[in-house]
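Here, each number is a calculation from the coordinates, and none is a lab measurement. Owing to the predicted nature of the structure, the values given are computational and were not obtained by experimental measurement. Cβ atoms are built from the backbone, for glycine too; each structure is taken alone.
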Structure I
Amino acid sequence: MRSRRAGFTLLEVVLVLVIGAIAYVAVLALPARGASAADLKAAARTLAASLRHAQSMAMATRRDSALTIDVEAREFTVAGDSTVRQLPQALELKLYTAQSEVSSARVGAIRF
């Protein structure tokens, strides 16, 4: 009687490698979700610059200035500036602001 050694056969190892390769290719084939790192950095810089602009306007004029954000449309404006700026559609937005600054379920402001 022959004793069997513990371990895997070459066929089993090759089969596991093939399954792993198929899984790897399937994951790579999925479309990327969310915004890219470059899009996130650009959006953060644009939003930060607009917040600084609104704050500077408030300090210079000694009047309230607000940055209004539409979370669903992913756009924002600064009071006194008619330019509507877009944020990437893949970006998930949440607005945390004072209750008095919330216009609707999707629009709110940050006031300086």
Structure II
Amino acid sequence: MSTFAIFGTTMLIAKEKAEKQIKALKNQPDDFQKAVNEKAEALLQKMRPVQISPAYDAPQFCTEWLEVAARQTTLGGVRLMCRIKEDGRTKTGKPKTKLVWRPYDPIKGVQL
């Protein structure tokens, strides 16, 4: 099972979101692109991090993917996450196990 992935935001995702939000200037290409770029820069820092890499079996593959992605696009809020099993209980008291993403530090391991 693949348990490591990179979470964060990319400029491509931010631009797509900015284009959806700015529709009034579509008839004016120069103004539209300028407005989209400004809005995307602001959104890049504010957006909620999402999984931007495929899931990998080891953290070193994620760091290699991150090096390649950083050369191709602007990244924001990047963090390495690990998928772990978390035990809990349902409302009726039955045991329940779910998979959750937690931050991963190569020195400390998974941060709970």
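Things worth noting here:
- Of structures I, II, the largest value of distance in nm of label points 7 Å out along Cα→Cβ at positions 16 and 88 belongs to I.
- In this comparison of I, II, the computed figure 23 for relative contact order in percent (Cα under 8 Å, 6 or more apart) is attributed to I.
- Cα extents along the principal axes in Å derived as 58, 39, 21 - corresponding label from I, II: II
- Ranking I, II by distance in nm of label points 7 Å out along Cα→Cβ at positions 80 and 104, the structure that comes out highest: I
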